[in-house]
Structure I
Amino acid sequence: MTIDFVLPELVSVPFHNMDWWQGVETVGVLKADKTGLTVEFQTTTYTESLWPEVKSKSSVKEIVVPLDEIESVALKQGWVETMIELKARSLKTLSDLHDHHQGQVALCIAGKAKAKAQELVSTMAVVLSEHELRKLRPDTDE
């Protein structure tokens, strides 16, 4: 007998990353549901000058990360910012995101979205645990 956690249909958290050294800004939304995570984002590149101007803006992109490809989802709280740290099982999974490194990325969360970020991380922890349990006991019904 398994107890299924009732996941809200969709939990979403906005994020905003700025790479000041390379002049690249990434804004987007991290969405969680019972099938995994979706990272929807847009990247803007700025000119390198005293008064930066928009050099280019990408179209909105989407990365779908199924449960089997998620290594972990964690909330990291620093002095200045809160981040959701997403680790994938493959280097390719998050390779379209500017700030990815070795299959992981840290997404900066605005202070007003901190509670929603905590909800998303807690919910995904339960969903990932249940998913791993189902893989250990494949005879149970989904």
Structure II
Amino acid sequence: MNQQQHTRPSVAAPTKTVLMVKDNPIVRTTMGRLLETAGYELLSAGQGSEAIALLKQHGVDVVLTDHFMPDMNGLDLLKVVARAAPNARRILMTADRGGQVAIEALSSGHVDQFVNKPIGQQKLLSIIEQAVRRSRTPRGTE
């Protein structure tokens, strides 16, 4: 009597991909290690044009970007992200304390969350995890 084994195929956990855009290489490396240690697949870029190239090649759940960068500002980058990857959650970081960047960012409709720097590691991880969860739900159905 020949019995067939019925095994369930192993299902890998979905990747949680974060595209981080920081022009400061030391901070980019430090934040990148934190995110990778927490289990995220990391794509990193030093400027907006690099981020756009990565976005064209990879699916991402979250884009975390600085506002002030050499080739384009973070808000302009997130406008491109909104068109190219509409379900990706978009987080803009800045050390600007004047408030004008925050007002412009949040009123643009292209930024899901605004973060003032400096930010603690646990707070950053919490923000990213919440954004990943929201990225799994189509916009408008949250």
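Every number here is computed from the coordinates shown, using simple stated rules; none is lab data. Computed from a prediction, not measured in an experiment: that's the story for all the values here. Cβ atoms are built from the backbone, for glycine too; each structure is taken alone.
In table form, for the structure just shown:
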| quantity | calculated |
| --- | --- |
| Winner on mean projected area of the Cα convex hull in nm² once structures I, II are ranked, highest first | II |
| Given -5500 for helix-only ellipticity at 222 nm (-39500 (n - 2.57) for each DSSP H run of 4 or more, over all residues; to 500), calculated: source structure among I, II | I |
| Among I, II, structure where mean count of other Cβ atoms within 10 Å over residues 76-83 as derived comes to 19.2 | II |
| Per mean count of other Cβ atoms within 10 Å over residues 28-35, the highest-valued of structures I, II | I |
| Per mean count of other Cβ atoms within 10 Å over residues 36-43, the highest-valued of structures I, II | I |
